[in-house]
Structure I
Amino acid sequence: MTSVAFFGPSGTFTEEALLTQADLAACAMVAKASIADVLEAVASGEVDRGFVPIENAIEGTVNATMDGLIFDHELLIVREVVLDVHLQLMARRGTALADVTHVHSYPHALAQVRGFLDRQIPHATTVAANSTADAAREIGDHGSVGDAAVAPRLAATLYGLEIIASDIEDHEDNQTRFVVVARDSIPASSGHDHTKIVCFQDADRPGSLYGILGQFAARDINLTNVQSRPTKKGLGEYCFIIDLEGHLADQVVADCLRDLRAHLANVKFLGSYPSAGPSSDEVRATVSQARRDADAWIASLKENLGR
């Protein structure tokens, strides 16, 4: 049976997002204590797939995931999943909001409820936990009066806690993007895909980033995200993470990556995979129909060959 490791324990948003994918939910699911542990489990062959968060609409990139993919492992992204995120404040039964003195959660989650905490319980101290669900589990097992956790609704049920404030995220459009990673797999083009790469400059010289980005502009390739990360080799040393529309199987994308690798930068390929989102299936259906129409047109032209 295929196995998939996820950022646990049970009750995290990662597990919630994983369970929206029927094929993954049918796998042997293995909870890991950290994102690094998930990536290591895939890289070592302990499991076939890994499922981790990579980006939040409010707080941006999940650095533990990106750094693991860039610097620590040779893994490929094979799928992305987008989940609407709703955060709950939970505590032992009988705890009132005014009683809370310590709020525990994963740092990304705490950042997403900063406004609520400042308004409602400004006296409370925030405490970092390994994950949202781990914060809830710890309070369920060992919490005292005054302890509360920010976590998914499922965690309250799993760990016997009471929700004392619902949907406390500061932005109602809060979403998190998750990715499935594998050792050596690139899905076939779906007609609506994203490709993620990392560019390491050969030399820090004027115009070097412009030269990299110009390769995409010259080919009319749309970039959906460009960001920098320290290379961990010294101050001022950065690499560039680039997300683009298209697939490695697209000739124009492959040609662009070839030129980048040959002339401007060392390129690490992180994957080509189907785009997620509410309109993705519609876009793919439109592209598929357009391809069928084009194939029929070509076939009709070829009927006249040799006449």
Structure II
Amino acid sequence: MARTILVPRAVPRLQRADGSAEYVAGKDFEWVPGTRLLVLTPGSRIPWRAEADLLPPPGTPDSIMGSRDGKRHLLYGEGHFFHDQQVLATYEPAEAWSGPVPSADLTGLARTLARLRARQPVKVVLLGDSISTGANASGTVDAPPRLPAYHDQVVAGLKQRFGGPITLCNLSVGGMSAPWGVEQMPRAIAEAPDLFIIAFGMNDASGRCTPGAFGALVDRMRREVQAARPQCDVIVVSTMTANPEWCYAAPALYPAYRDVLMDLLQPGVAVADVTTIWSWLAARKHYLDLSGNGVNHPNDFGHRVYAETILALFG
């Protein structure tokens, strides 16, 4: 059994996420009209996993240690392991969107917007962790449909809307956290950003960094880049959440991090609140519907959430 995000108006169209197969209602699945429920039929061609497969015994292939009970592993895979097993549902919703809606911040990004509207060159520098390297986007792992990572979607969206020259320098490295980000500031400043994007939090939460310390580290990065580049705007990205079954997940820290980042809002600083919309989606879907590796990376849908949340800041 699976759930759509919203109630469909009619039978959804289901396809493999890589586009290699389309599934037939009545043969591969049944939709329960008026609900978000999709039920697999006997003999369905749709990939599925038993509940026990999600928390397998130690030593199971495609698993990683670290379940909350300390006894089992979690289903896990990098590359396109999860992508190959995920299904895309397309439908017209019968209900209005009731979740969070990312908002614009025309004050925080006023200088960048002026440059974009004047079609002046804009240099974007991104500093973050593995999520910001593009981890598990199908384009990153070279699997159909090869959707670009969120940062490339942002650049493409700004180019499409404003038409000017926009370049991206991505300094992100997997496994890193905000203290490492502070150490990279001379390198980031040397890239002469017009727009600086800071995207940490996942690994900081796994390491149990306190919200106060996390906020201070991010603010230090913000202050250093704007001291060196007074006309540079800053976007701070609040993180997605990790698999709640993972012992390194920190459900209380993700919204706490978001809150301390919101305290940084001012002219020249905007916050892309991924945490709020991700949490709403995760409450309506199984975590593995949104994950690219089963633990702490987004899939293609998740990279779209990141991209659209950032692009919404521009109005």
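Nothing in this text is a laboratory measurement; each read-out follows from the coordinates by a stated rule. What you are looking at is a predicted structure, and each value in this text was computed from that prediction instead of being measured. Cβ atoms are built from the backbone, for glycine too; each structure is taken alone.
Things to note:
- Which of I, II yields 0.20 [FRET efficiency 1/(1 + (r/R0)^6) of positions 73 and 113 (r between Cβ atoms, R0 = 25 Å, to 0.05), calculated]: I
- Which of I, II leads on Kirkwood radius over Cα pairs in Å, largest value: I
- Per FRET efficiency 1/(1 + (r/R0)^6) of positions 65 and 297 (r between Cβ atoms, R0 = 25 Å, to 0.05), the highest-valued of structures I, II: II
- Ranking I, II by FRET efficiency 1/(1 + (r/R0)^6) of positions 169 and 233 (r between Cβ atoms, R0 = 30 Å, to 0.05), the structure that comes out highest: II
- Identity of the structure behind 1.9 (criterion: distance in nm of label points 7 Å out along Cα→Cβ at positions 161 and 201, calculated), options I, II: II
- Highest-scoring label, criterion being mean count of other Cβ atoms within 10 Å over residues 145-152, among I, II: I
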